[in-house]
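The following blocks contain the structures, represented as structure tokens.
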Structure P
Amino acid sequence: MRDAIKAHLGTRQVARVIYGAIIGLALVVALEHYPPPAGAVVATLVGTAVAVGLAELYSDVIGFEVRTRRRIPHEHMMELVGDVAAVVFGVAFPAVFFVLAAVGAMELDTAFDIAKWTGLGLIAFYGFCAARLSGGTFHGSILHGLIAGLIGAALIALKALLH
């Protein structure tokens, strides 16, 4: 498992998971004030993940072909599909908690809380890893992770202020 995480942290997909996690967190925060049933939250997260993924893929393919004035090579397309899968994962991941709420394993409010804080934790974790892997001290890396986590915290705080 540790080797898989190390390998993942060396890929471009890290940025895509973070991007997706921010979108997923924004959706969760937006839906929480007037929460739909858990199944609708799952559908919203998964549907948004697919839509964002397809938009990413389409824009990257068209951008490549316009920029290079040639068809996208199969190898490059496979790289893009991997990047898109990372975005889709980041957006859709919180759906797991709402599936659990839909089957009665947890309350809907609990699913919202866990989804928000795991999204925030993921963003902070990647910030910590970025600092640590780029040579930062442990304490400096903790600070870097906390600063990165402020993105998610600002989103949660904004929601709290507006509602």
Structure Q
Amino acid sequence: MRAHKSDGTCYRWWTATVEASEPDQVIVVTPAGHRLHTPDGDWTSKWAVRSYYWPDRWYSVLEVYQTDGTLAEIYVSINSPVEIDDTQLCYTDYELDVSRELPYPARIVDEDEFEEAASEYGYSDEFQQTCYRIANEALEIANHWVAKGVPNAGAQSLARD
């Protein structure tokens, strides 16, 4: 898994396990305790995560689970459609997100980060409006998402770190 900034810089990468793969969707899982890498150093996630990616949608959906298996959050990242090859999934993160921390309703988050990215990368007014339109649609997605339950990490691994 590789997440990029809008200038193409990879800012986060990690190993995930493919849970399901169809031509129009890939679902990956990471167990609690998985390592995430950044240019500034690594860190360990305390959550298990099931992530849904599509090659034709401008968002991805994450089911975030506590170590006891309780669903903690539905997180929708506004990002480019995912690019998929045999060993990795890549996308560009536009910094605008939707978070539904249970039991509360979803809300748009990281607007300050989106504003900074818009300035730094020169997002047009039209592009910013599109991102907000998608984020508003993602509120409904997050509020009505039916989670599958805590991920099983016994699927096929993508590439090694």
Structure R
Amino acid sequence: MPGLENLLTRLLESEVRFVVVGGYAAVAHGSTVLTRDMDICLPFDVENLETLLVAIEDLHPVHRMTPARPAFDRTALTTSWMSLYLATDWGQLDCLGEIAGIGGYEEVLKRSEEVPLGEASCRILTIEALIRAKEVMGRPKDRETVIQLRAIRERQQEG
């Protein structure tokens, strides 16, 4: 399985509009907390959703939050969704329309920064915004990530 890095590259090359959030963004900032999925925040407009689905359709996306795990049906595409949880051949992809403690895509975009990724670049939540989002979520794994992100931020501020 090629993995999340290839999934991210695929989304970038396909010009999907998104910001990386969650555990993968924390790892990009230097956290050592393991993540098994990629969380992205994106605008749920028809054009962007269609671009996303074309980008991953050969990766056999299925809905991962339903027991039957049905294949994703592009004909059911709707902009009324606020989230889309998929499993693909290359890993899990959680598509979110808003992030707790931050807001919708436009606010997430404002609170993101561009980071290099090989020959391309990718937008991720800033460390401050990620700390805020993780604090609001409050799950045990989020609390551990917040501890690490605060320590990383302190080291960065010390220079």
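No lab work stands behind these numbers, since they all come straight from the coordinates. Quick caveat, the model's predicted, so the values are computed rather than measured. Cβ atoms are built from the backbone, for glycine too; each structure is taken alone.
Of structures P, Q, R, which gives -29000 when helix-only ellipticity at 222 nm (-39500 (n - 2.57) for each DSSP H run of 4 or more, over all residues; to 500) is computed from the coordinates? Only one of P, Q, R returns -29000 for helix-only ellipticity at 222 nm (-39500 (n - 2.57) for each DSSP H run of 4 or more, over all residues; to 500), namely P. Among candidates P, Q, R, the computation of mean count of other Cβ atoms within 10 Å over residues 84-91 that gave 22.9 used structure P. Which structure, out of P, Q, R, was FRET efficiency 1/(1 + (r/R0)^6) of positions 60 and 108 (r between Cβ atoms, R0 = 30 Å, to 0.05) derived from, given a value of 0.60? Comparing all candidates, it corresponds to R.
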